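Just so it is clear, none of the values below were taken in a lab; they were calculated from the coordinates. Please read all numbers here as calculations on a predicted model, not as lab measurements. Cβ atoms are built from the backbone, for glycine too; each structure is taken alone.
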Structure P
Amino acid sequence: MAENAAIGAPDRGRFITFEGGEGAGKSTHIKRLADRLDAEGLRAIVTREPGGSPGAEIIRHVVLSGMGKLLGPEAETLLFAAARDDHVHAVIQPALEQGIWVLCDRFSDSTRAYQGRLGQVAPGVLNAMERVTIGRLKPDLTVILDVPVEIGMSRAAARRGTGTPDRFEAEDIQFHRQLREAFRQIAQDEPQRCVLIDANTDAATVAAAIWSAVSDRLLSAAPARNEIASA
């Protein structure tokens, strides 16, 4: 093993999640952050929910096809919980234990926003699912990208092209307005963990704001960098 310039290495990676409505730019900015961390000598992986592991990817196809919606919000929540359980145990936890930073496109906050706030699944059910699937695992930082609904949906449509909208993209405008408010409420309720970033601006400005949050909240608290395996 070879160390980079900083002496020492943390014994656990950092866990950063990205949240927000459709078209907020999560996929773009999670990749940009991964590249920036790599440039800083920090190992990072990018993953997503639903999905991220072989078992969870199978469930992803079921959920985004709309089958979960047909079964009702509680059953859909169970599908997400099953996917998350596989994802956490197969990918996220092992990586963190190796000192790797994990950047995840959506996590448990999405379940609380989509199935909790909009699907009206009881908080007790969501809490029980979290105890089973993630236990004490919580993101070290959650980046919530905020963009006006009309702009986000326009971006999502442009990205999709002639493809068919998925389970959530196909919802009406009121659904997405409530979703935006749900994420903004999460950011307000948990300011120590969450940072709300205006994503209705150019990509470079958004990326700079994300990096500032990561630097201030995680790197300054843990200046030592991860060991990187020599080639």
Structure Q
Amino acid sequence: MSELDPERRRSIARFCLARLKEGGGFAATPHLPPTIEDTRFAVKILDLLKAPFPQEETIAFLKAKAQRPLSPRLAFFVKETLELLGVRFRPPVEITHTTVLEEQFYLLRLGLRVREVPPLPASPTVKDLYLYAALRPKEAKNYVPYVLASQNPDGGFGFYPGTTSFLENTYYAFSFLRRFGYEPRDVEGLRAYVLACWRREAFARSPKGVPFLDATCYALEILVAL
């Protein structure tokens, strides 16, 4: 992350810590209640930055949230975040009978049985393909040209070819390509797009957006990998 000077790193850490609530959870904004999802993104950011924060309260917040069964997605976020904090924990999971692609992806990430992988839509998004690649890598690899074609002249990626760039799409597309040993067609354009999403104190999902924890996490993960 050589593109981020020390002042920007400090700015991002302050941005995260301004969202740390009493009780250890993090919120999307300083005025909202904490959530598992926002806590997951904040902890990942602080871990990438090697920035210290009071971890014991966050550990307690996540364990308290997992007193009841959680969706596979939230259960994975709790497990992953606690592992970043050095705690091994297996949260209870609410298993449904649906075959939603995202739910099957998180069941796999939790080491649980995948019920059934649904077929992809006719025009899958890069997020669909990111999820599908973990579940059906052989079939997903056939979509590499499709994902490559989703990169726009601004360096970012759209939901699918011909759509507007957003940072979350860029993260999913970049991660999908890296999984199969490919680089975006325009790596420097990708880097420029990510840096263009910087908005005063952290990253937004687009160059004209408002900074949030999830967008900032996606940006840092891309920059670390480049």
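Quick rundown of the values:
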item: Winner on relative contact order in percent (Cα under 8 Å, 6 or more apart) once structures P, Q are ranked, highest first; result: P
item: Structures P, Q, by mean count of other Cβ atoms within 10 Å over residues 52-59: label with the highest value; result: P
item: Of the structures P, Q, the one that 12.0, 37 was derived from, the read-out being Rg and Dmax of the Cα atoms in Å, for residues 76-139 alone; result: P
item: Which of P, Q yields 20.4 [mean count of other Cβ atoms within 10 Å over residues 44-51, calculated]; result: P
item: When distance in nm of label points 7 Å out along Cα→Cβ at positions 60 and 180 is computed for each of P, Q, the largest belongs to; result: Q
item: Winner on distance in nm of label points 7 Å out along Cα→Cβ at positions 36 and 196 once structures P, Q are ranked, highest first; result: Q
item: Mean count of other Cβ atoms within 10 Å over residues 68-75 - structure with the largest value, from P, Q; result: Q
item: Comparison of P, Q - label where mean count of other Cβ atoms within 10 Å over residues 12-19 is highest; result: P
